[in-house]
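Presented below are the structures under discussion, each in the form of structure tokens.
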Structure I
Amino acid sequence: MNPQDVFCPNIECPARGQSGKGNIQIHSRQEQRYRCEVCEQTFTATKGTIFYRLRTSAEMVMLVIALLAYGCPLQAIVKAFGLDERTVRDWWQRAGQHCQKVHEH
């Protein structure tokens with residue numbers, strides 16, 4: 001966790017979007033939460049990403065998304081990694097929605 005690489009996501013914060021200024025501190029290493037010293041809001045580094053509130057590692061999620069993107073059958077991924085089909089579908093949907101938002105921005 002490096003607070004120098006993170007910025008405050010609070011829209012109303014005067015320091016929003018500023019990284020490396022020392023305004024972000026580590027709030028909880030275990031929960032991977034940061035705290036903005038300007039607006040005093042806490043947040044996680046995954047806020048606004050497909051990984052927000054997921055308990056699976058980002059590496060695993062990205063691997064599954066990449067396999068799906070290359071045409072690997074859903075059932076093969078479920079069987080190979082011991083995942084629930086609904087979980088994989090949720091990750092796939094999250095990735096699609098995130099890409100759509102980026103495309104529209």
Structure II
Amino acid sequence: MLADDPNPLVIGMVIGGFFLAIIVFVGIFLLGKYFNLWLRAAVTRAHINPLTLAFMSLRKVNPNIIVDAKISAVQAGLDAIDTRAMEAHYLAGGNVTRVVR
């Protein structure tokens with residue numbers, strides 16, 4: 001039936017479903033990989049966006065180190081330290097953990 005008369009609506013729905021499946025798969029992957037880090041940061045009020053965690057990996061920044069340093073900074077009362085500043089320091093070769101402690 002489908003091979004006899006290709007309906008553009010059906011073809012569009014199949015292609016759209018394929019792209020939707022890819023988006024859902026990527027979302028589940030990111031959720032699984034970064035959910036633990038995001039939850040640790042959220043519980044300690046060290047607000048870090050889950051997308052920021054994903055982009056850290058793309059920028060070759062270890063998200064574990066940044067999250068741990070951000071948690072230490074918030075617990076020490078240093079709320080003004082920006083996550084992007086920590087990333088920049090890490091990328092410049094600095095020891096973020098030592099700076100916060």
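Laboratory data are not the source of any read-out in this text; all were calculated from the coordinates shown. If you're wondering where the values come from, they're calculated on a predicted model, not measured in any experiment. Cβ atoms are built from the backbone, for glycine too; each structure is taken alone.
Laid out as a table, the results:
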item	result
Computed 14, 36, 20, 11, 10, 7, 2 for P(r) over Cα pairs in 10 Å bins from 0, in percent - originating structure among I, II	II
Entry that produces -23000 once helix-only ellipticity at 222 nm (-39500 (n - 2.57) for each DSSP H run of 4 or more, over all residues; to 500) is calculated, selected from I, II	II
Which of I, II leads on FRET efficiency 1/(1 + (r/R0)^6) of positions 13 and 69 (r between Cβ atoms, R0 = 35 Å, to 0.05), largest value	I
Given 10.0 for Kirkwood radius over Cα pairs in Å, for residues 37-76 alone, calculated: source structure among I, II	II
Structure responsible for 21, with relative contact order in percent (Cα under 8 Å, 6 or more apart) calculated and labels I, II on offer	II
Distance in nm of label points 7 Å out along Cα→Cβ at positions 29 and 53 - structure with the largest value, from I, II	I
